[in-house]
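Have a look at these structures, which come just after this line.
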Structure 1
Amino acid sequence: MKGRSHFTLSLLSLVVFTYPFWLDLSPVTWLGIYAGLLTGSLAPDVDAPDAVIFHLRLLPRELRALLSLFGYLLRYLVYLPLSFLFWMILSRSYRHEHRGLLHTPVGVTLASLLVLGYTTFVFLLLARPLSLSLLLLAVAFWAGCLLHLLQDSCTPGGIAWVFPLHCRRLRGTIRTDNRTDPRPLLYAGILLGCLVFLILMPDLPSPIMGGIAMLTLIGVWSLFLVLAGTSLGST
């Protein structure tokens, strides 16, 4: 999908999932979680020179510069070292390409661990205390990456979910070059409807509301995959 669709659908998915817990954490913690997920939702595309993370015009200039810097750090300190490692291990069966390593669960999991490691190192270097918020940020980044993969499973390029065990891809029919396809906008509307549904529900304990939010997200994303005509294709 287009970067803007990744950004929008990931943000709405996070809002739906976290709505029941908004009062349970501090605003600073939520800021870190949302920042982690939104950067994670764009991070798998850093292997492409035209990735939206380098050209997100919707944000103020300072935030665009910060996001672009983070994108280059991801490319040169995370993606390329991991890509070289997999090239060494898999040799000729590994291809350095867009929708390659960073578009697999194993790739984004390793990338998230590296991001956590780098961030922890910086905190220790600055003599700053480590906290649960740091781990939550890394988990949010990982979740954003997985949402990116889920969304790209709706496109013809597809995602190899079990790489490196197998390279067959889960593919859909939403073309990124088709600006008239209404399905990404429809998905956003459905997610907004889910949020309204949760807001209008009676006041229930957070764990119960969280379970309802999770089941709602699983249901709507299953529907999205069906609407995208997603099926298991070739490599």
Structure 2
Amino acid sequence: MSDFEREVGSAIGKIALTKQFSDEEQRNFIFNFIALLAVRNPRFRETRRAFMEQTSKLIIDLVLSSKERYESEVEKAIAAGEISPESDVSYEDMKGFQKRKQYTYEVPREYQISEEFQFHDDVLQVLGRRRWLLIHSTPEIGSFITCDHPVFLRPISAKLGVSYRLGFGSSNSSVLFPLTKYTFLIGEYGIEDGVISATSEMVAGLNTEIVAEAERQIYAADNQFTYFDEQHGEIKHGWQLSADSKLRT
């Protein structure tokens, strides 16, 4: 186990024990952990790769929009030393290559790692600017679950459309993170740091958010956890989840 993992584990244990999220050193470790989970995961990498692929295709389309533009860009690339002066790929050949789409787009692993370091620092900074609610529960009230994407964003306002892009720096978003089975963190702008005791409805509602965010797996202490069935307006238990078609889709 690395020093960072030990420090994070220690911070989580102290926060769970004291039910407080005010110690600056503990907050720093937790924020680093949240940022790490947010940017170093397959979903985030694929989202970035797909975005870069789409952008590159748009650039290629622009470059090949005319023979004059293509030849101008080739001259610039040769002058910059990016391609060999002996390159003799004609506009017609490149246009045909583009039309056949017989190529794949790959992002070097090293580039992804360097990007993740930068994104980690960016996310870490805005996490520190948010204010945080620590919600603590008890065995009697119910336990929180987690999933394969435990750090996620939700819009604060229901008026925001599904096309609204949320970000860690967006004032219209909440950051949600289940810290332990009885401790949950919510970070927002425009609120005060605080600690609140969970209700059974709150636990079920937050667990429902986690189920919706999961890509393949959820993790729970047992199958007695609760979630909210909005269709029937009732709280259900984990052992009923596999039969709930609305949440499985």
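Tell me which structure, out of 1, 2, gives 1.4 once distance in nm of label points 7 Å out along Cα→Cβ at positions 10 and 146 is calculated.
Working: 1: 1.4; 2: 1.9.
Of the options listed, only 1 reproduces it.
If you rank structures 1, 2 by mean count of other Cβ atoms within 10 Å over residues 42-49, which sits at the top with the largest value?
The structure with the largest value is 1.
If distance in nm of label points 7 Å out along Cα→Cβ at positions 2 and 154 computes to 3.0, which of 1, 2 did it come from?
Values: 1: 1.3; 2: 3.0.
It must be structure 2, since only it matches.
For which of 1, 2 does Rg/Rh (Cα atoms, Kirkwood Rh), calculated from the coordinates, equal 0.97?
Numbers: 1: 0.97; 2: 1.11.
Structure of origin is 1.
With helix-only ellipticity at 222 nm (-39500 (n - 2.57) for each DSSP H run of 4 or more, over all residues; to 500) coming out at -15000, pick the structure among 1, 2 it was computed from.
Details: 1: -20000; 2: -15000.
Answer by label: 2.
When relative contact order in percent (Cα under 8 Å, 6 or more apart) is calculated for each of the structures 1, 2, which structure yields the highest value? Walk me through the numbers on the way to the answer.
Numbers: 1: 28; 2: 19.
If we compare relative contact order in percent (Cα under 8 Å, 6 or more apart) over 1, 2, the biggest value is for 1.
Each value in this text was obtained by applying a stated rule to the coordinates, not by laboratory testing. Source: prediction; values computed, not measured. Cβ atoms are built from the backbone, for glycine too; each structure is taken alone.
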